[in-house]
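Read the figures in this text as sums done on the coordinates, not as results from a lab. No experiment lies behind these values; they were computed from the predicted model shown. Cβ atoms are built from the backbone, for glycine too; each structure is taken alone.
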Structure I
Amino acid sequence: MPEIKLSHQAPSKLLLWQLTESKEELCRILPENLLAKVNQYRSPVHQKQFLAKQILLQRHHLTDKLMYLDSGKPVLTDQTYISISHSNDYVVVALSKQALGIDIEIPNPKLESIARRFVRPDDILPENLFRLEQWQWVWTAKESIYKLAGIPGLSFKNDIKITDLDINTYKGKALLNGSHNIDLYFQRINKTVLLCQAFYTDQ
């Protein structure tokens, strides 16, 4: 499927690809030099996600600017901040003049079994949602904050506190390490897929 254009409230540009193509179709879009690493991924889903990411980066002239820190966090060499996420058939790249983190998730039933590892007793949960949807909102928020911070070993439960989540405005707030205030911007891609972007409040 061609790239999907998104409008949203956050100070960023989003590049989104919904995977409807086969691996072979995706490979035909890219030059051969960008295909070298695809077979490092054993899963066909991960191979397609890698290819879609490469397509988005190439189309927006980001391929030669992208580097990865030792922590695995992606950075660009032109003073633009970047964050990347994927979930099942979706791959998203976020670009901003401000530091950011992004996550995109489906409502995975596994979140219920691991909720005790990432949900704090004092986290503010979104109201009027089924429990799995609440976990999806919290996980997506904390994952985006984790990517924003880029701190190895950061604990979702101990180091990130959700202080507000509003499903009507699609905004939220959080506290990182007890001292850094975070703004959260959510967006529904469809009825099940949820996207969240995290930014430091004072930047």
Structure II
Amino acid sequence: MARRGLLIILSSPSGAGKSTHSKRLRAWDPTIRFSVSATTRQPREGEVDGKDYHFKTEAEFRQLVSENKMLEHAHVFGNFYGSPMDPVQEAISEGVDVLFDVDWQGAEQIKDSPLGQHVLSVFFLPPSIAELRRRLESRGQDDKATIDKRMAQSWDEISHWRSYDYVLVNDDLDKTEAELRTIVQGERMRRDQQPDLADHVRALQDEFARLG
């Protein structure tokens, strides 16, 4: 039977695994689309409009917000970023899942949007705060001041864990990936994600009436 797509939201404090599991999830099922954000910042060298970002002027972006055509949006370092609704609506109508790598604030906006009924939200917790810091340091991408800032922000992210549908302790990548796959497979079969079920039940009812 046909099904509607899911809006799959993955969140975690920096270093706890959402980006890694986003990549693993799409490697497991390449049909899952990553949501392409809109932004008012200028394109960087090599970036393609519609692939890396939907590049908008500030006026265009504000117009989308005023028309309620953004699932979520935020102002970050002088530029606007957000998730346009129309491409996501089209995808889920076609039975395609759309993946979002957002923080708790973005997750709340998406859940409160007109497409909120199709949301599946998953939060990743680190096994310990010490391990979270070790992972940030082992990446070799940030200096100590940046790592300290990310660690300071981590508890604010963690404190919103109760607002997610599922919470996974990311202590083993392979185990957590298997758990995430199980969740996605189960959520795809939710009754309200299968629009043809009502017609099928009516057909069964008609058949039963004829037999009677």
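Comparing FRET efficiency 1/(1 + (r/R0)^6) of positions 39 and 151 (r between Cβ atoms, R0 = 25 Å, to 0.05) across structures I, II, the highest figure is found for II. When relative contact order in percent (Cα under 8 Å, 6 or more apart) is calculated for each of structures I, II, structure II gives the greatest result. For the set I, II, ranking by Cα Rg over 2.2 N^0.38 Å, for residues 143-190 alone places II highest. Supply the structure label, taken from I, II, corresponding to helix-only ellipticity at 222 nm (-39500 (n - 2.57) for each DSSP H run of 4 or more, over all residues; to 500) with the calculated value -8000. Derived from the structure labelled I.
Determine which structure produced the value 1.00 for FRET efficiency 1/(1 + (r/R0)^6) of positions 159 and 175 (r between Cβ atoms, R0 = 25 Å, to 0.05), calculated from the coordinates; the candidates are I, II. Label of the source structure: I. With Rg/Rh (Cα atoms, Kirkwood Rh) coming out at 0.96, pick the structure among I, II it was computed from. Matching structure: I.
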